[in-house]
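Only the coordinates and a few stated rules stand behind these numbers; no lab work does. Computed from a prediction, not measured in an experiment: that's the story for all the values here. Cβ atoms are built from the backbone, for glycine too; each structure is taken alone.
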Structure I
Amino acid sequence: MRDLIKMIVVLTVICTTSGVVLSYVNQATKEPREYQYIKFVQEPSIKAVLSGYENDPVKDRMQLAMGEDQEGRTIETTVFPAKKDGKTFEVAYSSTAKGYHDLIEVMVGVRADGKLTGISIMTHTETPGLGARIVESQFTDQFKGLDLETAKLPAEGGKVDALSGATFSTVGVINAVDTALERFPQIKKEVFQP
């Protein structure tokens, strides 16, 4: 009986110590992990969708509240403004949607008039050789200049040609872009100067 109690006490101490250490490490590395994600995942995509700016969009980034989810938590969007002569003329921000396998994360660039400057696929787990072709410029370049009404498949009145054999991946990208463009009017009110 004593051996059992001793084992329970030792395991409790080990588990508690491990939990405290993991919690501390998570908090201590949160900021560097966020910086790494911005620097090596988001920044290349920001540079792909924005051009002609004089500022550093990463340093000038803003967190905007976009409403609440079903559980009442605030939904925030990080917006990267592109400025010229001190005025914002384009913004970049990300959006996600379900692809064939999992979520597809897309960075969109949007001008003040609501038209896309371009898109860049940041992360995906689509099938190599099929859905993974969503990262190719032949696919992403067709989004330039489109808006909420035209960033759809031709069957829905849009101008985006689907990738052959990768309909789910194509629709995932289109849904991510549409979600981003639906949020744009609220972003425009808070970011662009009248």
Structure II
Amino acid sequence: MPFTFTPTNIADVIVIEPRVFPDERGFFMETYKYSEFAAHGIHETFVQGNQSHSERGILRGLHFQKQPKAQGKLVRAIAGTIFDVAVDLRRGAPSYGAWVGMELSAENKNMLYAPAGFAHGFCVVSAAADILYMTTAEYAPELESGIAWDDADLDIAWPVRAPQLSPRDRQWPRLRDADTGFVFHAG
């Protein structure tokens, strides 16, 4: 099996550890395989790939895209280290307002899957980091939204106290004031 799938404390958010095959030339690993992901409950099709580069102390997020183009994300660091966060925005979910945070790095090669209905963000804890992520819906700027990275109700344990933020990321509302439109459906 090329991957290990580990649910987090929010069952729909999954850590994916690829199997790495090192040799004297470097290494080989699969980063995505539909049949393996589907066998472990991730049936979505990824339709867009993105890459970002950021320096230490930069925080991007917490972002989400509204319906009808809500995005699930599969995130990994290909250089450096980030603290990656997913926040449950689905009203009525047992984990509504809860967050999962973990280190993703070029060294550990782990990935984080956050389905639609979650806000996503990360901060760079190494000198710099390059991030690749795939999404389950294409970017639609008119549906782009977010919540405040420092929402006291969420109490996210970010590893930086005064991150560098974009002007857009400084103005997002707290979760309690955000119009997310996500509702939890058990099943």
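Just a few scattered comments:
- Of the structures I, II, the one that 28 was derived from, the read-out being relative contact order in percent (Cα under 8 Å, 6 or more apart): II
- In this comparison of I, II, the computed figure 26, 21, 14 for semi-axes √(5λ) of the Cα gyration tensor in Å is attributed to II.
- Parent structure of the calculated result -1000, given that helix-only ellipticity at 222 nm (-39500 (n - 2.57) for each DSSP H run of 4 or more, over all residues; to 500) is the read-out and I, II the choices: II
- When mean count of other Cβ atoms within 10 Å over residues 58-65 is calculated for each of I, II, the greatest value falls to II.
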